[in-house]
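Novice: Take a look at these structures.
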Structure P
Amino acid sequence: MSAPRVLVTGGAGFLGSHLCERFLAEGYEVLCVDNLITGALENVEHLFSDARFHFEERDVTEYLHVPGDLDALLHFASPASPIDYLELPIQTLKVGSLGTHKVLGLARAKGARFLLASTSECYGDPLVHPQSESYWGNVNPVGPRGVYDEAKRFAEAMTMAYHRFHGVRTRIVRIFNTYGPRMRLRDGRALPAFMAQALAGEPLTVFGDGSQTRSFCYVEDLVEGIFRLLASEEALPVNIGNPQEMTILEFARAVIACTDSSSEIVFTDLPVDDPKVRQPDITKARALLDWEPEVDLETGLARTMAYFSARLAADSGGEHGA
């Protein structure tokens, strides 16, 4: 009997590469597709020696064909950091719309399960706290962040249309702030920015007064939640994230402590439409998937620091794929 096959779009990215690893460990044949505009081959090159792993550089907003059977398809292709989607606004909108349409069409043709990587950014700058899946959000569609927020909201709508109209077995994960090895050191997100600054002994740059909150989930926990969600029968969105909420200022101090850095903290202007609070309500994930995060912040930061330290030593601070 042949191994089950899974396709991961954006598979050379931060999250996608960890998913490729997990599915190989579970006995799958893994097809990884990425156009490498924000991902990097370095994230998956250690998998090339496994005959069950296949990589193809491809833009999923164009024609997408895969020969043979597919058991599952996970759509993770998209710029995901503020720096990336503000520099690549059209590509971000296209991969959320055209890309999602192409990939759903492939899932339908193959009779495969489909899982969409959505985001807590669907909630925008929330007026409800913490955020549960029933909250519709508070998003500015014409603001600079709208290219990412609305791309993901459209992708969710398209996914549900394919589920309801075509009967595709779809899943939607709303991912909250995730961190861990293979993030780019300077991708604009809080953890890699703080970590790079702390390791270099530079001041940590905090937006606003640092009172805005985030909830940070270690990548290993996220991947476990996604794997369980794919195996479930839940078509509506499910939050996967760590409900341990903290201010950005508290998080900066935690990074300084983890790296034993002498860095100071400096403050700069808050970006447009930056969410004031972010905390997942994971009641649904606990009940449906028997899932909740297990890696505490101290452990996760230590693992991430080890990775970033090795990267800085290897390439003197050069960029790495996200």
Structure Q
Amino acid sequence: MKTEPASRLERLLSQGRFVVTAECGPPRGANGDVIRRKGALLKGAVDAVNVTDNQTAIVRMSSIAAAKHLLDSGIEPVMQMVTRDRNRIALQSDILGAYALGIRNILCLSGDHQSFGSQPDALNVFDIDSMNLIRTVRTMREGGTDMSGHPLDDPPKMFIGAAANPFADPFEYRVLRLAKKIDAGADFIQTQCIYNLERFKKWMEMASGEGLTEKVHILAGVTPLKSAGMAKYMARNVAGMDIPEAILRRMAGVPKENAAGEGIAICLETIAALREMPGVHGIHIMAIEWEEQVRPIVEQARLLPRP
């Protein structure tokens, strides 16, 4: 008999609901009030909240601790875990610890290289990559053992997520990599933020043609643009980012004081298009240090109240 999913996110997706997740970054310090304040802005507006793991390779409060703060506030967290900083022993230990604290969702990532962050001289680990981390979590969950085959007394029944970038080159390889992550054990996918809808649609059609959209829940990423400068910077400096010239011109064509509103309008148009796209099971809103805009975006997209 199949048991009821321990993760609310898993339960909603299994019911065929169109889910909404968001993201918040832990503070560069030990003040838990920071993460609780961010959580308060998101509570009730989304179904789960990603907690980043030292994003951009900058030292922050651990994703496990920040996720526990959200959980204690009545918010379901998605704990991100990167392989950059831990070997396989530490990764498995932290998965067990997170599960013991009540965390039920994990997003498996490789992580930004340390040369981009505040500690460029730090030694990376990368003992295993994100694909192997996905496989490890599935082995712990379904096989009831660690990576070496040693039995676990209480296996962590994590709902396993992975990231996908439909826009990186070579484009044809993107669907193959998605298939590998699904084969490794990914239950849900959160994508890079989407501005080029035509290219994303083509990626979804290719994924559907391979039967992948029937095997995994795809949450399409969206990021509201704050300014023309932000759009230009992301287009030029963020690897794998695809912002069409039409979007850049649109952001540059409005007065500076209206740019944030235009960015939100573009985000809402994107969400509306994604809701009509076969195979898309939800959206993931990455409002970078702009959590106060998530609820208005979800409300204007007519995605409130949440189930």
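None of the figures in this text is laboratory data; all of them are computed from the coordinates on show. These numbers were taken from a predicted model, which means no experiment stands behind them. Cβ atoms are built from the backbone, for glycine too; each structure is taken alone.
Novice: For structures P, Q, which has the highest computed value of mean count of other Cβ atoms within 10 Å over residues 113-120? Mind showing how you got there, number by number?
Specialist: Details: P: 24.0; Q: 13.2.
Of structures P, Q, the maximum of mean count of other Cβ atoms within 10 Å over residues 113-120 occurs in P.
Novice: Figure out for me which of the structures P, Q the number 14.9 belongs to, where mean count of other Cβ atoms within 10 Å over residues 161-168 was derived from the coordinates.
Specialist: Values: P: 14.9; Q: 22.0.
Label of the originating structure: P.
Novice: Given that mean count of other Cβ atoms within 10 Å over residues 169-176, derived from a single structure, equals 22.9, which label among P, Q identifies that structure?
Specialist: Details: P: 22.9; Q: 12.9.
Corresponding structure: P.
Novice: Out of P, Q, which structure matches 3.9 when distance in nm of label points 7 Å out along Cα→Cβ at positions 73 and 297 is calculated? Can you show the working numbers first?
Specialist: On the way: P: 3.9; Q: 1.7.
Comparing all candidates, it corresponds to P.
Novice: Moving on to the next point. If mean count of other Cβ atoms within 10 Å over residues 49-56 is computed to be 24.0, which of P, Q is the source?
Specialist: Working: P: 13.5; Q: 24.0.
Going label by label, the one that fits is Q.
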